[in-house]
1. Taking relative contact order in percent (Cα under 8 Å, 6 or more apart) as the criterion, which structure among P, Q has the greatest value?
2. Could you figure out which one of P, Q the value 1.8 for distance in nm of label points 7 Å out along Cα→Cβ at positions 167 and 215 was computed from?
3. Which structure, out of P, Q, was mean count of other Cβ atoms within 10 Å over residues 151-158 calculated from, if the result is 23.5?
4. Quick one: helix-only ellipticity at 222 nm (-39500 (n - 2.57) for each DSSP H run of 4 or more, over all residues; to 500) came out at -17500 when computed from one of P, Q, so which one is it?
5. So distance in nm of label points 7 Å out along Cα→Cβ at positions 191 and 271, computed for just one structure, reads 6.7; which one of P, Q is that?
6. For FRET efficiency 1/(1 + (r/R0)^6) of positions 23 and 303 (r between Cβ atoms, R0 = 41 Å, to 0.05), which of the structures P, Q scores highest?
7. Volume of the Cα convex hull per residue in Å³, for residues 247-374 alone was computed and gave 117; which structure, P, Q, did it come from?
8. Compare mean count of other Cβ atoms within 10 Å over residues 127-134 across structures P, Q and report the one with the greatest value.
Structure P
Amino acid sequence: MDAKTGARERFDSVRDGMVELSHRIHAHPELAFEEEKASAWLCELLDEAGFKVEKGICDLATAFRARAGSGPLHVAICAEYDCLPGIGHACGHNIIAASAVGAALAAAKVADEVGLTVTVIGTPAEEVGNAGGKILMLERGAFDGIHAAMMVHPAPFDLLRAKIIAASMFDVHCTGKESHASAFPELGVNAADALTVAQTAIGLLRQHIRSTDRIHGIVTNGGAAPNVVPAHTSARYIIRSETLDQLAELQPKVHRCFEAGGLATGAKIEITGGDKPYAEMNHDEAMADFYRKNSEALGRPFPDLGEWNTRPTGSTDMGNVSRAMPSIHPMIGIKSLPAVNHQPEFTAHCITEDADKALIDGALSMAWTCIDMATDEGVRERLMARKN
């Protein structure tokens, strides 16, 4: 029996359990850094399968690392499991988590045979937009000694090398002075107006930024009462560019828009966050080619999607991992159109038969890709020669 057949037989024996895990996580959505149930369920399954499990690593209660095999090539499979506020698993992290565990169980079956060590790294808080789980875990040593990393992410369609761009999330706090809005308006300093001026300035700035840049945000506090001049308002914004270098050019321009609001109204402006941005994704060509061939072998080809092959999509802290080591982050289709990521309708699609099929195909494709990486002499030597 060859290694891929052995891996598939192992996965087939746990397939129903992986689907059940995906549905269970979906039914119990947990926000960033609060993924206690999901993290515990993943650790329990991996521990039962013989993995060496370390919980609460890197001073993050819901982060973990689970390792199997003793081969010289060390590959990490990243699991995400946080949800979005209000709309649950509208980005399909239930599928990501279950496919990561399934891939690891399958690859572990033949790990020593092919010269592989496989580690599942449980990475909380991908959705936060700044200082995400993977960024903190990279800084704190969770990826030390690992030669390459991978994960799959659900989307409306399959995409091998999604154009994942850099992003920075920050909070803006405006402080003015309360006053009676009718009797003594001249004695107030309107912090809500400061945000209005800033949003207008951002709208005008859009003429002078790259077409691939993105600026979007929400007002998190607009004031307390309409008859009181608002003294305290706040907003949360995300800015995105194709690369971290371009992001560094965009950020001060956006910050000046908020400073303009403060200057115009007299409110004090404080900007916090944005200090640990998400990097653009660098896809390792050899790993991506292995994944493509394995996906096609399962009857899941990558069609020509026209503009989507080059159109910027989202951002992820997996981009930061890809700057530290060879990585891939293919998108796996769940046939959700017209529903797309971050819509409630997409949440519903993440436990359909098509979503379950994506989980299965993604897990097997990753497991087989791990085997290819370990058994291709040239790729293996290149990955192991990299300093980590």
Structure Q
Amino acid sequence: MLGVVIGISSVIMITAVGQGVQKSTASEISALGTNVMVVSAGAARTGGISLGAGSASTLTWEDAQAIAKQVPAAKSVTAFLQRGQIQVVRGNINIATTLLGTDLNYKSIKSLQPQEGLFFSQADLDAGRPVAFIGSKVRDELFSTGQSALGADIRIRGKRYTVVGVAESKGLSAGQDLDDAIYIPLTNMSSQIVGNNALTGVAINGFWVEAADAEQLNSAQFQVTNILRLRHGIKASGIDDFRITNFVDIMSAFNSVMGSLTLMVGAIAGISLIVGGIGIANIMLVSVMERTREIGIRKAVGATSGSILSQFLTEAIIISVVGGAIGVGLGIALAYVAALLFKFPFVIPLWSIGAGFGLSLVVGVLAGGIPARNAAKLNPISALRSD
């Protein structure tokens, strides 16, 4: 029974954890957008070491504007400049956060909703004004409880910025705290913070492209690739100086990998069921040997081979099914504890519970079949003579 308990609980727990992790990661990827892709600038290299996508000045704001005009499948495009661990000061409070310079489309594509105030305006973007739209975590760190951040001044790298709005809390996404960020006009970011303009325009780290729906995303990716290669003068045999990340493809690949891993680990856990079945078979064989005289007495008073067979088979099935029930309960409890500890959704697929009971029943029938048949075939006279 212990083997069955371990096997069934392992199968249910692993299935539940796999489903929970898959659902959690899928929701994080979906938060980034199922109909969006990000185009990142190429990677700069120092001493043969790549500094990562977006570190080279291979994309410009003008590239993003050209994509918005020339790609029919693109519903909206927003460019961005990003710097991490930027020093922000208010009074005697000093923090480090992520700074993003962007345009007005960023708010809709990334679903940034103001909790207080407003996102910066087109006039702010055109004039490159020093205004800031801050995340809720930044607000909590820079301002005391109950104190309004609107209209207050903060200093970013020693330059003064006026807070025009605070974003609603969005939490973590893909390991990044979306509330720990400050958004300023791209024109101001480029001229005042980065000071790094490409020869052909305003250098950016990349831009987001939103398609009308997920079905048009691949078409948009094909069109964006062709236009950027033409604009950058890349020959047919040349390598792209940019990188496109399609989140629909990432989601599909992730679901495929997680499904295969869950199936593989569940199959490994199922080996415990085989071990449990062997244990039940051994116990039932020993039971037949120990109860040989009892079997002889029952046959002597009229018990048929069928009734002896059903007795021992029923015992094996009861042991296995009870073990399966305990295993299902234990598996659900372990899955719940794992969901609490690792903070992913608690998901128990109904098919895993049904499979657990079904497998335990099958194990009982298979493991009890041979011992029950041996008991039924015993000669009553030989059985009565046994000690």
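FYI, it's all coordinate maths here, none of it is from the lab. Only a predicted model underlies this, so the values are computations on that prediction, with no experimental measurement involved. Cβ atoms are built from the backbone, for glycine too; each structure is taken alone.
1. Working: P: 23; Q: 29.
Once relative contact order in percent (Cα under 8 Å, 6 or more apart) is worked out for each structure, Q has the highest.
2. Values: P: 1.8; Q: 3.2.
Value 1.8 for distance in nm of label points 7 Å out along Cα→Cβ at positions 167 and 215 corresponds to P out of P, Q.
3. Numbers: P: 23.5; Q: 14.6.
So the calculation was done on P.
4. Working: P: -13500; Q: -17500.
The read-out comes from structure Q.
5. The structure behind it is Q.
6. On the way: P: 0.90; Q: 0.15.
For this comparison of FRET efficiency 1/(1 + (r/R0)^6) of positions 23 and 303 (r between Cβ atoms, R0 = 41 Å, to 0.05), the top structure is P.
7. Values: P: 165; Q: 117.
It was calculated from structure Q.
8. On the way: P: 23.6; Q: 21.0.
The maximum falls on structure P.
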